[in-house]
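The next part holds the structures, each set out as structure tokens.
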Structure I
Amino acid sequence: MSGATDAPFRRQAVRFGAKAVVSEMVAGEALATGRPDMVRRTCRHDGDGAWIVQLAARRPEDMKAGASLLAEAGVDVIDINMGCPARQVTGGQSGSALMCIPDLAEAIMEAALDGAGDVPVTLKMRLGWDHDMLNAPELARVAERLGLKWLTVHGRTRCMFYKGEADWAAIAGTVDAVDLPVIANGDIDGLPAARSCLAQSGAHAVMVGRAAMGRPWLVAEIEAGLSGTAFTAPALDEQLDSLCEQIADSVSLYGTRLGVRIVRKHVAAAVDAVDLPLDNTARRDLRGRLCRIEDAGELRAALASVYRRKRERVAA
């Protein structure tokens, strides 16, 4: 997710057991020109977990150049983005707009494979552009014929953006169309949702998105539940240590001022996730206060105070 799955956050997900994490979407053209912000988006996270970079492009030559650079950098998987619904992306015939242009979509896939060499290439898309064009199964068959390794389908159309509910059952058409593994995405916020999604879609796996913000252990928690193995949620002290480590990593990657600002959305999500004796108004005020702090050290100290309040409540 753009603005969310940067290297500091991915590091925390793999810290708690996620086996595969995906970078923010990066534009092939911008990556080829060496734009610092695009290069940062592809940064490898520390620790285990497959290094997957998601690449977008509107021209095959840009996709090939970007894929070649990523292959040289040693990424484990290159994931083609044909699912982003943002107007600034689709307006340039990239992201989910490619689902409306099958010939170009196929050329983009071929270019990614050409640039990637031996690195596996995968595809993420939506059900289609709108409910009159639900062509994910058709594009899936193209991807399989060309040699892509797996597919991810978000259970919404582009024109739904993130409104309404993901239609997990509609993903079944893509699952049935190919022999490739299909990953279902959209509204997976916990183990019950994951189980329901898999049952309705017939997919081979699920992908977790924004629900993991503030809970970087969620991917491992869902996996443990699906496999029937035990999972113990991190204790409060470990949650705090993880969040403070993410703040430090963000400052190291982006610099002090920008690093603190970028990590704020994760701090806000963590405040929402932690069990505190606060009503909605007080919780909103706490988020606002924490997200106005400009100094990383001050932010960590303030968070320690918040989590200490929770510890005292548990002890009482």
Structure II
Amino acid sequence: MTIALVYGAPPPGAAPDDLDVLVQLAAVRDALRVANVPCREFALDDDLAAAHAWLRQERPELVFNLVEAIHGRTDRIAEAPALFAELRLPFTGSDAEALRITTHKLLSKERMQRDGIATPAWCCDPLELRDPMQAGAWIVKPIDEDASVGIDDDAVCQTAAAAAACLEARTRRGGNWFAERFIAGREINIALLAHGAAVDVLPPAEILFDAFAPGKPHIVGYAAKWQPDSFEYRHTPRDFERLAHEPNLCRELGRIARRCWDLFELSGYARVDCRVDAAGSIWVLEVNANPCLSPDAGLAAAAARAGLDYPALIARIVAAARPRTQESLR
């Protein structure tokens, strides 16, 4: 078997979240080499025709899809799997439609709401936020970015009026933004991994907010993910132990994660990010159809907790991709 590793080429001056794809590329390449699987690499940019021609020439048996953005734009993420499907190539992860919906936070929240999955209320209009009925805390987020881009302490607003002002200011600076009800409580990630026609729910992980000063928002913002010298990065450890002693909560988290998997017709692997409030209610913040595959990221950590080392995780992802198409490249 020959596997094509296709990834989004980081644009010039790329930020750490964009550069992380190179870490994932190296890790996946090394894992495949451990299994003696030949692989070739292609950096996808704006020239999709070049990617099309390269794939036709190389004729890989499978594409390992590492495209998180095209030329730095996450809203173009669905173009890569659409290309692979057009060529009738098996590929890892979810298909174009699942990625398109889950990358757009409002489309995914609308779908969850219609299906009865609890997700925090949201608002895109600053005027609506100034209505007295909208009192309470909000968080302002980008609509079509991942990796906590644009999320910092200032995004959390204790009043609707402050959220309206924040939403207006960030929209003026560019991009697409919305405000979401801020759910104070525990932050929990549930990783999912395909197993044949079924899906395994991996052990859930809680993000701890260690030594946060009173009033500091309990969020996993950009600094916590991408700035190793920051307080947030050093004080938001991932923990499996506490949840291991809460079987009822884990079962409910797993049930909801499976519902999200089915609702969005996900494939291969995914992650569901939740908040659990003081009353014990579970709120789905977002569904990530292509979570980070870096060895130190949440998916690999959850797999390790379940007894799968990194090469075994990559092997499972590859195996899940094989039966998805009946025709190979002509």
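Using FRET efficiency 1/(1 + (r/R0)^6) of positions 179 and 203 (r between Cβ atoms, R0 = 35 Å, to 0.05) for the comparison, can you identify which of I, II gives the largest number?
I
When distance in nm of label points 7 Å out along Cα→Cβ at positions 131 and 251 is compared over structures I, II, which one is greatest?
I
The value -11000 for helix-only ellipticity at 222 nm (-39500 (n - 2.57) for each DSSP H run of 4 or more, over all residues; to 500) was derived from one model only; which of I, II is it?
Source structure: II.
Can you rank I, II by FRET efficiency 1/(1 + (r/R0)^6) of positions 171 and 195 (r between Cβ atoms, R0 = 41 Å, to 0.05) and just name the one with the largest value?
Evaluating FRET efficiency 1/(1 + (r/R0)^6) of positions 171 and 195 (r between Cβ atoms, R0 = 41 Å, to 0.05) on every structure, the highest lands on I.
Can you tell which of I, II yields 1.00 when FRET efficiency 1/(1 + (r/R0)^6) of positions 11 and 147 (r between Cβ atoms, R0 = 35 Å, to 0.05) is derived from it?
II
For relative contact order in percent (Cα under 8 Å, 6 or more apart), which of the structures I, II scores highest?
Of structures I, II, the maximum of relative contact order in percent (Cα under 8 Å, 6 or more apart) occurs in II.
If volume of the Cα convex hull per residue in Å³, for residues 27-210 alone is calculated from each of I, II, which structure is the one that comes out at 170?
Among I, II, the structure yielding 170 for volume of the Cα convex hull per residue in Å³, for residues 27-210 alone is II.
A value of 15.6 was computed for Kirkwood radius over Cα pairs in Å, for residues 115-218 alone; which of I, II is the source structure?
II
Values in this text are rule-based calculations from the coordinates and carry no lab data. Predicted model only: the values in this text are computed from it and were never measured. Cβ atoms are built from the backbone, for glycine too; each structure is taken alone.
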